[in-house]
1. Thinking of P, Q, which structure, once relative contact order in percent (Cα under 8 Å, 6 or more apart) is computed, gives back 31?
2. Taking distance in nm of label points 7 Å out along Cα→Cβ at positions 29 and 61 as the quantity of interest, name the structure among P, Q where it is greatest.
3. Of structures P, Q, which gives 12.5, 39 when Rg and Dmax of the Cα atoms in Å is computed from the coordinates?
4. Can you spot which of P, Q the value -14500 was calculated from, given it is helix-only ellipticity at 222 nm (-39500 (n - 2.57) for each DSSP H run of 4 or more, over all residues; to 500)?
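Bear in mind that the values in this text are calculations on the coordinates, not laboratory data. Please read these numbers as outputs of a predicted model, since none were measured by experiment. Cβ atoms are built from the backbone, for glycine too; each structure is taken alone.
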Structure P
Amino acid sequence: MRLFESVILSTLLYSAELWPLTTLLKRLDAAHRGWQRNILSISWKDKITNEEVMARTKQYSIASTLNERRSC
């Protein structure tokens, strides 16, 4: 997860403070959840909620991460 945070998320969110996030936010959240599920080897068939996946990875949603970066 540390490698994911340092490489993928930092690249994905580079200069995200300037993006208009009306439609892009849903796609980013879906991709982020998909990557987390892939890292944990969780299939969509396993019926595990997104909240449980975020609790297991100890990460927040992309929306909260972007809001945090924009406030700085």
Structure Q
Amino acid sequence: MTDRLAFTVQEACAAARIGRTALYEAISSGELRAVKRGKRTLILVNDLRRYVEALPAIEHRIDARPKMAA
């Protein structure tokens, strides 16, 4: 990601390409660790990386339905 140690919530959302609600849900569920510095919530770079890498992979399925003629 970068040489920095931590992201703000807004920066973490941008880096992970996820919304604020999804980020806070991940923090609330314990999937993503966050720390506090005063009133500011920070997400450590390594914690964000682990969270993103742990997301499930997309499984590709072969669609068995016949295609309609154009």
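1. Numbers: P: 42; Q: 31.
The read-out comes from structure Q.
2. Numbers: P: 0.3; Q: 2.0.
Structure Q comes out on top.
3. Values: P: 12.5, 39; Q: 17.4, 63.
The value was obtained from structure P.
4. Details: P: -14500; Q: -11500.
Working through the options, I get structure P.
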